[in-house]
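Every number in this text was worked out from the coordinates using simple rules, so none of it is lab data. Everything quoted here is computed from the prediction, not taken from an experiment. Cβ atoms are built from the backbone, for glycine too; each structure is taken alone.
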Structure P
């Protein structure tokens, strides 16, 4: 009985992601753009990191709320997606309204966000079929966890190094989400064709 409920939830998640593949790809694109900015101009990126990260967290949270609302509307599981979305929005608001936060405190907030996001992505990957890009979701979760570990282990390294870490994390996470989005689009096209 529990296995049937798990399979129903898994099928619903797969269908939901097939229909909204572009949200994942767009989320990934924003991550890649943010990462490129970190490499192109680390000094400016460090100075504007509060604004960029705050805005990115708000956009990420808004997309997550949109997705969780769609799932809730259909009576599907939505709580964990909503929890991540609300956490992203709260972090974004705090960063944008409290610019006096020290850089180290901001990095710890970013590390906590990456840790929560990574754990939730790994949890979500359990319910996703391999055909729907489960491996990409696992990679996205592991990239977040690795980045969180780097932040917690060395928060006082040079600003340039930290900005580069953020750039690498953002690009890898973004590429994984873009790949997942297009894998879902491809799968949805094959299903529609058959």
Structure Q
């Protein structure tokens, strides 16, 4: 077991244990805010192009037409009132600690994409799939307000594909080429700072 995996196991285990009261509170709020399951699972592409089910707290109405894979702006009608705050403070991402404990993700690493967008990667861009995806990364820090950026675009999906994805991949390729425990800790700190100051 390498050091990164050891830190992932310890970090995710402690996180799940210490945040258990928060998990229970959020689960109750999600359950009473709208009908449907507490958790939302979505197929994402992980290490070596292998699919896995990423876990989040559900933030959208179950009966909503969810054809779009992107959340547009802060007033997306598909998002529940509770879901708005969970997304704003990234609390919907907490269940991914389970993915980390399972070994499907790491605490830090390129954010996993859905197959639809990964299929657009060229050979060089697919190199980001040579490491485990993470809960946070450099791109998560830069695009903390991604949904607001998409809301300003005339064609949000085209803007995401043509502008945001290439920048994300550039960050991720740099991370894959040169990463360390120090870098991971720095990214985690910057992510927390973004959440606190948002």
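Assign the value 36, calculated as relative contact order in percent (Cα under 8 Å, 6 or more apart), to the correct structure from P, Q. Please report the intermediate quantities before stating the final value.
Numbers: P: 36; Q: 21.
The structure behind it is P.
Each of P, Q could give distance in nm of label points 7 Å out along Cα→Cβ at positions 54 and 150, but the derived value 2.5 comes from P.
Comparing P, Q, where is Cα Rg over 2.2 N^0.38 Å, for residues 94-165 alone highest? Mind showing how you got there, number by number?
On the way: P: 1.30; Q: 1.20.
Top value of Cα Rg over 2.2 N^0.38 Å, for residues 94-165 alone goes to structure P.
Tell me which of P, Q gives 25, 22, 16 when you compute semi-axes √(5λ) of the Cα gyration tensor in Å.
Working: P: 31, 17, 15; Q: 25, 22, 16.
That value comes from structure Q.
Given that helix-only ellipticity at 222 nm (-39500 (n - 2.57) for each DSSP H run of 4 or more, over all residues; to 500), derived from a single structure, equals -13500, which label among P, Q identifies that structure? The value was obtained from structure Q.
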